[in-house]
1. Ranked by FRET efficiency 1/(1 + (r/R0)^6) of positions 15 and 87 (r between Cβ atoms, R0 = 35 Å, to 0.05), which of P, Q sits at the highest value?
2. Compare Rg/Rh (Cα atoms, Kirkwood Rh), for residues 103-158 alone across structures P, Q and report the one with the greatest value.
3. Out of P, Q, which structure matches 34 when relative contact order in percent (Cα under 8 Å, 6 or more apart) is calculated?
4. Suppose you compute semi-axes √(5λ) of the Cα gyration tensor in Å, for residues 39-126 alone for every structure in P, Q: which one lands on 24, 16, 12?
5. Work out which structure the value 1.4 belongs to, where distance in nm of label points 7 Å out along Cα→Cβ at positions 31 and 95 was derived from one of P, Q.
6. Upon calculation of mean count of other Cβ atoms within 10 Å over residues 23-30 from the atomic coordinates, which of the structures P, Q produces 16.9?
7. Have a look at P, Q and say which one yields -10500 for helix-only ellipticity at 222 nm (-39500 (n - 2.57) for each DSSP H run of 4 or more, over all residues; to 500), as calculated.
Structure P
Amino acid sequence: MAEKRPLKFIGALGVGLFILCIPIFLVTSDLRWAVNEVRLYEYGFSKYDVSEETGLSDGELLEVAQELIHYVNTGEWGEDLEIFNDREVAHLKDVKGLIQLCYHLQEATFGYLIVFTLGGFFWQRKRFTPSLARMMAGGSILTIALLLVVGIAALVNFQWLFGAFHRLFFSGDSWILSGYLPRIFTEGFFSDAALLIIGAVVVEALVIGAIGGFFVLRGRRARG
């Protein structure tokens, strides 16, 4: 009996990590999409009259957005980004590091979810299906619960949430800027992007939860 305890602990740890990986993978995947989606930037530029605020044409703003996407993905600094001052450049470097961390988390959690699933079916065959279904349902519930809290906070006081996020991930007041960057990417733009990402993740979590719940219920009915 004592010999089985470490195995049970490892198994429980693996299951818990699988459930935790689901919200991390979904959030980082949608963040990655948002960072690289030019249409999202164009929407923000149009909605918040960024061209009028900055004096940059729509074409110039698009070039800046594309250069920023290229920069956070490759680290290569383009000519269109020369409009930013030294403080903004330093902040963009920090942002790039955070986005790269997001990418790594997405890839790591995806790898774990795949390896754990394949390993489970390899060792348990069809008997792993009910366990996988319960973990999917658990990950879905955790995702929705976490994002409901964040979503409500964003709707009630996005300015506070925006500030709290920056104080958590950036040192001092390095994120408080006064050049082109805050006029191109307004607080309203980030609010819209955050709500879009939260909505997308919740929908994805509901789909995962529905699939998991279906197999859980089917298993219970099969057992009578």
Structure Q
Amino acid sequence: MQSSKKVCVVGAGRWGRNHIRTLYELGSLGGIVDNNKQTLSDFKTKYPSISLFQTVSDAIKLGDYSGYVVATPAETHYKIALEIMNSGCHVLVEKPVTLNSKEVSHMKQTAEIVKVNFMAGHVLLFHPAIQKIKEMIVTNVIGDLQYIYSNRLNLGTVRMEENVFWSLAPHDISVFQYFTKSKPMKITSTGGAFLQDNIHDTTLTILEYEQNIKGHIFVSWLHPFKEHRLIVMGS
């Protein structure tokens, strides 16, 4: 089914390809931006009707899109998203939105000033299991929410631009806030950098919320086996 509202995806890497495929299946894919000519050539063969660009500026100038998805390396999100929002378009930015709080605050302020929607790609919130747990919390099936913990572990993929906390923990932080309906009052985090200087490969983060709710998030890309585990405990 074709949609009259078209979306342009910026970045055709692993996560970008997921957005491209889903939007195409929904009939909402309008354009793809990537600075790799070979990548664009491959997409031209696969999606001959879709417009392709090497820069965001060209997509803004030559395209006509209702919104954009930014799925480039995290350190590029800030500049790209600002350019899109200042053109008057809505934007969804993959996690982590940026690598510092000042940039994300400026992005939020820009969206409010130019009156566009600015969203983070917290796709895990829409997983059926997360929705079911939320329902059980709301309907008091587990009693009062007391403790949440999450393990997100694997051997790889090791990042060069961001540490493991920035790469993996945003999923769980967004879920914790969804379940508690609040932001943590206190956060304590520790970890180790073993492969690269100043880029942590493993972190353990303790979060404290209102109503004495506690949580912890353990993330690592130096773990001998893959484990995604989420435990929610009630009274």
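Just so you know, all these numbers are worked out from the coordinates, no wet-lab data involved. Remember, it's a predicted structure, so these values are computed and weren't measured experimentally. Cβ atoms are built from the backbone, for glycine too; each structure is taken alone.
1. Values: P: 0.15; Q: 0.95.
Going through P, Q one by one, FRET efficiency 1/(1 + (r/R0)^6) of positions 15 and 87 (r between Cβ atoms, R0 = 35 Å, to 0.05) peaks for structure Q.
2. When Rg/Rh (Cα atoms, Kirkwood Rh), for residues 103-158 alone is calculated for P, Q, structure P comes out on top.
3. P
4. Structure Q accounts for this read-out.
5. Details: P: 1.4; Q: 2.9.
Derived from the structure labelled P.
6. The structure behind it is Q.
7. Of the structures listed, the value fits Q.
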